[in-house]
Structure 1
Amino acid sequence: MRVTINGAYLSFAMQGVVRYARELVQALDVVLDEDDDIELAVPRDAHDVPNFKKIRVCSVGRLTGKAWEQIDLAAHMLMHPDRVLLNLCNVAPLLARPGVTTIHDVMYRTCPQSYTTVRSKVSRAWHCMLYELLTRRERLILTVSEYSKAEIAQLYPHAQGKLCVVPNAWQHVEEYREASDWRKRYPLLEPGTYFFSMATRAYHKNGRWVCEVAKRNPRLTFAIAGSSYDADDQDVPPNVCLLGFVSDEDACALIRNCRAFLYPSLYEGFGLPPLEALALGAQVVSSNATSLPEVLGDAVHYIDPTDYDVDLEQLLAQPVAPARNALDRFSWEGSARTLAASIN
């Protein structure tokens, strides 16, 4: 293979698609053949660049952000016509030749309710236009689940025949270290008694479900991590602890010590957080929507994300399969091998 990987993600803050790109490229470095020629093109503001054994890192251009991706990276690819460009985070340079691009999901098309600000609406319009172009132009479209594959094929029929599933995985959580002093920062959360969630105000993340269930269960304690909720919000009942931003170490501790991890999302292309929670040993209560049953299988407790009348203790008393049933189906190395075979 002669492949150039779009390294724009190394200048982004950590989020789901960035985690995917970082872990997949690290695993790809392990599974490559000796004669494969893979380079990672990065902007000058890239940070935490890994030390690879086989992948070559090259700094390209002088710009940053979207301008780097659309101008500097495109120019680099035009100067190397024998290389294939691999994009892992939903975006590709418009002026580059057809290559390989990952479209994680098509929420921009299917969940317009989640885009309420001017900036988010502009982003939605840009991505919808870009997906129309990429699904027609690219030689290969990657996505993260069979659910997303079917949805992309339905919304963009010209993508049929060039779609490949390269899923997320969870092995990165094995490196997480639980904060030993987390109880000092969250004194209201007794181990084994609180229900923990990372749901947000975004429509598809369905934080409303956690608040509505909490109102109906005033004797239970709930905790929501993240910065999307305001402490003075009247919609948040008093038995919900708003934790704000939490570090990876604190998140690890909060997941491992909760009564259950709640994931009431209305839409997911994959659904990595509940898989991570399973890997950290938590019981998981998940929405039964979109890709989540495909990913989590019979290892979690399912809820209807539009039904707030849920007896959580009764639900958790019902048996589920071991977490390994879900975890054993995914690995970053396995995904990297699928990726390499697809490009070849």
Structure 2
Amino acid sequence: MAIQEIPVYFFTGFMDSGKTSLVQETLFENEFAEGKGIVIMCEDGDVEYDEDKLAEINFSLVTIEKEEDFTDAKLAEINEQYKPEQVFIEYNGTWEVAKFLEANLPKGWVMVQSLATVDSTTFESYWNNMRAMMQEQVFEADVVIFNRTDDDTDRGKLRRLIKTVNRKAQIVYERKDGTIDERPEELPFDINQDIIELSDADYGIWYMDAVDNYKKYHGKKVKFLALVYNPDNLKSGVMVPGRFAMTCCVDDITFIGFKCKYPREKEIPHKSWITITAEIRVEFAMEYKGKGPVLYPISIEPAEKPEDELVYFS
């Protein structure tokens, strides 16, 4: 006999980032409640749950106050006591997210979605001073919701910082009045130029945008300074022009670049510097496990190594 799947929705974020409000909005305004459910609350914020109102939709509130009490056995006990058909977990912003991700959930419990709430007015301060803790709140989130935004919020910078640690996350910007800001983000370069010329400062921003929105670059031409990845064991006719990027700290530097199809790639030495002008075509590539940008060179010129070999995401 098949075990009924019980969807689990996991909410992370520091205290006062809006987790409780998001859970309640999901349950009451979006009418997400289906059947008997529970909300597992792991911290007390400024906003409180109304247990009578929860009861009206057949939900119960369960509290776990200490991190050491958040155990597999405790979750199994809760499952046995309440026999929920839906589970919402409002996690404590100071607890290790990995503890939940590595937990042996009760039979039938299936993680459906992880959502992280972030107060945009304090995000940069937390990011600069408590980066490891901040990253832990968002690194596995399916959706990151920046709330309390306004017209002066640098949405592009917030997005890029999140994408350095969690490329798959969907980013949502919620204004102070609760509405969603759906304006397109401004880029520091013009994608409608005949050739998009990228400065070193623009490369990381362009790369992240091309990963997320590759369709809009199909047929576009791009020019940038690149370090060539072209070892002897790479597939014939392929190389990767790119740059080393610092994502958050000196210990977290990674090479970022797109597949480039070039029949004379043997003429381009591994780890050489070039200025490449190429057309971008959206194609299926095994390296991407799906479709993505593939570069087709128009011109390749030898170039000097820049003073700063790294590029950044902000």
Structure 3
Amino acid sequence: MSFWTNRIVFVTGATGFVGAHITRLLVEQGARVVCLQRDAVRANALDLFDLRRRCTVIQGTLEDYTLMERILNEYEIEAVFHLGAQAIVGAANRSPLSTFETNIRGTYFLLEACRVTRTVKRVVVASSDKAYGTHENLPYTEDNALNGLFPYDASKVCTDVLSRSYAHAYGVPVAVTRFANVYGPGDMNLSRIVPGTILSVLKDEAPIIRSDGTPIREFVYVDDVARGYLLLAEKIEEAGGEAFNFGTGEQVQMLDLVNRIIRLAGKAETLQPKVMLQSKIVGEIDAQYLSAAKVESRFGWKAEISLNEGLQRTIDWYRQHLAVIG
């Protein structure tokens, strides 16, 4: 029996990429999972992994406080994984108000429902490395100030601080994750560079880099991510009230990332990326990567999947599901 056998768990954002992988891992380990679904989007990750029949799926929004409190009470939820969010940076820039409503109001409604529900014993909330914003000295550590100023980044700063506030002010058993860019099978947000590039390459189309290709980022494979979420929840007595970075320590320029995908897909002789800009995008952060030393030293978590291995697994998955994704 695993730690999660027969535990009742609530996952927000379960139809999304990372949320579906957390749900999959919980189900595999015997948990009874309740999921929140806002929109019935075609080909969402929950359905792609055939998880819907193995969970209880509730239609609703994070901004509905009465629903949040009802779910936690009626299902006697013990653990909460909060990943529900408007997670697309471009959409946040175009529509900050809806992003703030979901990511900020939705978070404090859920946290308040957790505070007043006695069955809830462990909560893990998704922040992001984007919350750090710009810093001269890298990698980010958990002691760095949260300087995220663009709409999505700012919403994650608020999510992060609100969560830790509920831990310190009210004793809510909540910890915060700050992950590097997550990639892997089942990501249906094709505007992101990894799935978007893979789909282009598999269709024999030259992938487009919507920058000058020089920004540096860090990517972590989704199986390592799901494992990190469950570990933090299991260790909530020691982790409560704190934030933890999760990453690989492996950084890559965007042009190199795209070229790796082309090579791993076996298209190096036929495809070349199209670099759209000759200079940097105004306001874009040149480099973002973080240190995971704290979570490794405290709880022994380390990324197990290298970038090349993770990209190969991801390419293989999209190749097998190309007809569904289109």
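Read-outs: derived from the displayed coordinates by stated rules, not from any lab. Values in this document were obtained by computation on a predicted structure and should not be read as measured data. Cβ atoms are built from the backbone, for glycine too; each structure is taken alone.
Quick notes on this one:
- Structures 1, 2, 3 were shown, and log10 I(q)/I(0) by the Debye sum over Cα atoms at q = 0.10, 0.11, 0.12, 0.15 Å⁻¹ at -0.64, -0.77, -0.91, -1.32 was computed from 1.
- Which entry (1, 2, 3) yields the derived value 2.6 for distance in nm of label points 7 Å out along Cα→Cβ at positions 137 and 241: 3
- At a computed -11500 (helix-only ellipticity at 222 nm (-39500 (n - 2.57) for each DSSP H run of 4 or more, over all residues; to 500)), which of 1, 2, 3: 3
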